[in-house]
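A short reminder: the numbers here are calculations on the coordinates, not readings from a lab. In this text, all values refer to a predicted model and were calculated from it rather than measured experimentally. Cβ atoms are built from the backbone, for glycine too; each structure is taken alone.
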Structure 1
Amino acid sequence: MKLDRPQWTLFFVLLGVNALLAFLTFALGLQKEFLAGQEMPPELARIPGWVLGLANAGMIVVAYGIAGAIGLWLGQKAGLPGVFRPGAGWRGWFWTPMAFGLIVGVLMVIGDRLFAALGQWSGFTHPGFPMSLVASATAGIGEEIMFRGFMMGLWAFLLNLLLRRSGHTAAALWIANVIAALAFIAGHLPVAMSLLQVQSPLELPWAVIAELVVLNGLVALVAGERYVRDGLVAAMGVHFWADIVWHVVWPLIVK
């Protein structure tokens, strides 16, 4: 299907929301609550928050905007529905992604407790509230633009070129989903390395690596499945609601 004006309009509105949240995070000093026990580098701490916010917002608009637009354009050539699938309605765009996201979030909490017990470590920390709410929204929008919109769209297009002669074009979407999920997992390694203060992924305990793979892989694959079914906005919904349970609700319960 061809991406029409409503699709592009919604994409740039979501991109703008992500950029605005990034600006407010620094302008209001919310980044201090991003990770427990983590401090900003001294050279960045001396820069006014609103300046850091503008810089981050600008980078998001340019980098995420270009990558997302390219990925969506390529993805639609491989059969992906774009920002949203026309006709899916609120059930496909909101209610079903929310249900999937809440279930995934609960499974993430259970998995975290299981791996923490097996590996004898405290588990991953969470941003303080209200940064946890902002982080859930920015990750739900920004990471989905990059990993589902761009990464999955790019690989779906390339794999479709390779497989369309054999008639396996549907397989291209699901293989692309797995590739994007692996990239999503790898993208979270630096956070784990920072938390545990190690210099190499090889220094991470097995339980941490296993948790990264299972939990992030679960979010990514479910979000990718919803992208194939109902569009990028559905993938964002899965990610957002999973993070609400994981980063917002669960820490408030155990606090």
Structure 2
Amino acid sequence: MSGTENKQAEPQLVIHNVAKTFDGLRALADISLAVGKGEILGLIGPNGSGKTTLINVVTGIFPPSAGRIIAAGREITGLPSFKVARAGIARTFQTVRLFNSLTVRENVEVAALSVGKPRSVARTLAEEALTELGIEKWRDHLAGTLPYGDERRVEIARALAMTPEFLLLDEPAAGLNEDESELLLRILAPIPASRRLGMLIIDHDMRLIMQLCHRIHVLNYGRTIGEGAPEEVRGIPDVVEAYLGSAAEQPLHA
């Protein structure tokens, strides 16, 4: 079997012709994409292009107005968030949402418990995720006392402790300095292969996106305007005009 055929056989998160309107205002129009296990897909576009709305639809915060969402062969269209999580999809948010009065380890354990893991298993999963993210030294500290960059990594550790098949990261590098972003890149890069999960990441850090992602999907005004490998996306005129030409004034080379 060829490598291409093998990749196509992998379980995928499939978003098929998804649309979303709010009071007649179109936020998403016929969005279709797929991310397979072991793959990292970047989702980029200008502010207001529909990126977070798409993740919110996939994870059950908003129901889609049209379209279907399939996770590893299971229909999850319109399911509430807790059922989507138990179907194997974990996410982070643009803003950090930790329980500041709990320790770091307790924050991560709670995430595992939320998808039905036994308490003893949740403790093990939390320790593994904290070590994987390089923040095990903070395990017994209150979450509200951490440096901002480490808070970001705790958010990702919580998502990993849910043992997802697909991990959706919404601007995990937001507010990070260059060194912190580089560390995040090194941490995230091996996760899809080591955990056999699919990763979809939204971020405005173009250096991170171009180095981390296998493919990139670009939105503008709720529509797809380009998709492909990083080097291919850089050459699509509509993408350059809408986003890359003015994005953060960062180098776009790997």
*asked:* Of the structures labelled 1, 2, one was used to calculate relative contact order in percent (Cα under 8 Å, 6 or more apart), giving 25. Name it.
replied: 2
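Hey, helix-only ellipticity at 222 nm (-39500 (n - 2.57) for each DSSP H run of 4 or more, over all residues; to 500) derived from one of 1, 2 reads -9500; which structure?
This figure was derived from 2.
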*With mean count of other Cβ atoms within 10 Å over residues 17-24 derived from the coordinates and found to be 20.1, which of 1, 2 does the value describe?*
1
